[in-house]
Structure P
Amino acid sequence: MNRRTYLIAAIIFLLIVVLFGYFMLSKKQPTVIIGDKKFQVLIADSESERIQGLSGRSSLKENEGMLFLYPQATTATFWMKDMQFDLDFIFIRNGIVVDLAEEIVSPEGDEPPETISTSEKFDAALEVPAGTVQRLTISIGDIVTYSL
């Protein structure tokens, strides 16, 4: 091959690398905003993802969480099976915090996992590291927005 062919191949390769990099950087991490507090979230919107939840994970960073989305308002129960760290739960309906469950402890050894429920119907639940609700003064009635 001559120099011109190598040059064209190099230009095409660079274009592919630039386009791939742009695509990867433009993929936004889903976020949940409660008042002025922003969380980067993992989404659990299928039955299998909701069952798995954060089980088996070793931790979440300070402003990370998992957002459980439901097709309609529910009173689903959560449990701390196979959890390795403590959680706060923020229950949301129609973009408003409707209930909170704080400092839910992960099981140790052979302890049975704790279950978490609320009498309030919700269409989303956000799990965040324990202490987050108090640290950020999240309250029932706070407005919630999503960027998914």
Structure Q
Amino acid sequence: MIGANGENYGVISREEAQNKADEAEKDLVLIAEEATPPVAKILDFNKFLYEERKKESAAKAKSKKSELKELRLSSTIGEGDLMQRVVRAKEFLAGNNRVKFNLKLRGREFMNPKLAFEKVNKVLAELSEVARVEEEPKIVNKSIIVVVLKK
């Protein structure tokens, strides 16, 4: 058993440990149940829970989840505009974000999606050195969607 100030009492009975905790007006908390013998500690349980929550929130604040950034294209996009989207996608990927390309097919463009797939494949070829495809290009609701992430 470990005392409130960190002193080691050694192996003592449960009743004796509970009496020591009552004397110190603190709680007896089981720290390592699987250990032989089990390890208990005298501490203020509410303060312990508060410190654990504080540690968890600090760790959570430091970790950054990757976001999904979306770039829109069209099947008639010009070469310069397409390269601008590629440069922007590389910036997003450098920030550890995933990038979703959304190419909307309007009107008769839906009848011949070959040109649109060529644009998407051109973007993927430009990004092949810094990104890998997470989801293959697919048609969803008259749009071609592809998601890439950093290699």
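Here, each number is a calculation from the coordinates, and none is a lab measurement. Quick caveat: nothing in here was measured; it's all calculated off a predicted structure. Cβ atoms are built from the backbone, for glycine too; each structure is taken alone.
From which structure (P, Q) was FRET efficiency 1/(1 + (r/R0)^6) of positions 67 and 107 (r between Cβ atoms, R0 = 25 Å, to 0.05) calculated, if the value obtained is 0.20? Working through the options, I get structure Q. When volume of the Cα convex hull per residue in Å³ is calculated for each of P, Q, the greatest value falls to Q.
Here distance in nm of label points 7 Å out along Cα→Cβ at positions 59 and 83 is compared for structures P, Q. The highest value is that of Q. Comparing relative contact order in percent (Cα under 8 Å, 6 or more apart) across structures P, Q, the highest figure comes from P. For FRET efficiency 1/(1 + (r/R0)^6) of positions 43 and 75 (r between Cβ atoms, R0 = 25 Å, to 0.05), the calculated result is 0.75, so let me know which of P, Q that is. Going through each structure in turn, the value belongs to P.
Source structure of the calculated read-out (helix-only ellipticity at 222 nm (-39500 (n - 2.57) for each DSSP H run of 4 or more, over all residues; to 500), -7000) within P, Q: P.
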